[in-house]
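All of the numbers you see were taken from the coordinates with simple rules; none came from a lab. Since we're looking at a predicted model, the values are computed, not measured. Cβ atoms are built from the backbone, for glycine too; each structure is taken alone.
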Structure P
Amino acid sequence: MSKYVIPSQVRIGHIHLKVSDLNRALSFYHDLLGFEVTMMYGKQAAFLSAGGYHHHIGLNTWHSEGMSEAPLKSVGLYHTAIAYPTRRDLALILKRLLEADYPLSGASDHGVSEAIYLNDPDGNGVELYWDKPKDEWPVEADGSLNMFTKALNVHDLLHEAEDL
């Protein structure tokens with residue numbers, strides 16, 4: 001078989017998550033994170049979006065209603081990463097999470113991005129991040145990326161959320 005290279009314009013269009021309680025999941029993704037509900041499938045599923053897209057996130061209870069979260073040490077999705085357009089946008093959602101007293105599991109500077117980590121109510125990992133400008137990405141002499149994980153200066157990030 002010949003080598004195949006995926007077209008550079010390909011993007012991941014959406015994620016569809018099995019949840020145990022649709023209303024609880026909607027409280028997180030819609031009420032807290034601010035995604036718009038674009039479609040409800042009765043009381044068992046919903047599509048959510050940002051910016052008018054048909055859906056970025058699907059939630060359903062078709063085979064998972066009332067079930068417990070997957071064990072940490074099992075195969076499956078590690079986290080869903082949600083990209084924010086600016087550092088200020090990331091700061092604003094961080095401020096919102098802190099005001100809601102929502103538990104965070106981490107905050108990292110990866111050189112190419114800054115990220116906030118948390119779990120949704122079903123234990124699904126969620127990364128909220130923004131990409132730094134490409135000309136600021138750390139690169140080696142050979143041009144390869146030199147990504148890392150360092151503690152994010154959350155106080156510095158929150159200054160971005162202050163009114164201008």
Structure Q
Amino acid sequence: MIRNGNLYRDTVSGDVCILYADGVMESYYEADFDLNAAVARGAYQGWSFGPKLIDNGQVPASYNTTDKIISHNPRAAIGYFEPGHYCLVYVDGRQGEHSRGMTLDELSQTMIDLGCVDAYNLDGGQSSMLVFQGQVLGQPYKGGRDISDIIYFGGDDPK
């Protein structure tokens with residue numbers, strides 16, 4: 001996919017989410033995605049997992065994924081409000097009484113309720129965790145696993 005403006009893989013499998021250098025984030029259905037157009041527009045980061053969670057301000061009528069993914073599962077999602085303004089949602093799941101996870105419809109509606117104009121499902125379960133100011137929030141499924149990629153938000157040092 002695309003990392004820091006560099007194209008590492010030119011094949012697409014599933015829905016795609018692109019963060020552009022100007023701060024705009026857009027998710028695309030696999031059939032509608034034009035990689036060359038995204039690169040020409042200034043794609044800075046790209047993710048290929050999905051699916052797309054918001055379709056014209058609504059919960060999608062269907063998802064480009066398997067039935068197993070649609071049901072209750074641990075989740076991680078990125079939402080977009082406007083250039084430079086995003087949110088991350090992390091949902092524990094498959095942990096008995098502790099948590100059941102969310103369906104894709106529930107996650108989509110949550111992102112809409114938060115005010116997102118676009119949102120994208122990232123991998124959940126063992127490959128997701130949320131860390132804030134050095135603290136792991138939630139309980140990653142089966143304790144998590146080694147993670148080779150991150151989405152990181154930072155700001156200027158206020159000093």
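Per-structure values
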quantity	calculated
With P(r) over Cα pairs in 10 Å bins from 0, in percent derived as 10, 39, 38, 12, 1, matching label from P, Q	Q
Answer label among P, Q for the case where FRET efficiency 1/(1 + (r/R0)^6) of positions 122 and 146 (r between Cβ atoms, R0 = 25 Å, to 0.05), calculated from the coordinates, equals 0.10	P
When distance in nm of label points 7 Å out along Cα→Cβ at positions 74 and 90 is computed for each of P, Q, the largest belongs to	P
Origin of the value 44, 40, 30, where Cα extents along the principal axes in Å, for residues 2-97 alone was derived from one of P, Q	P
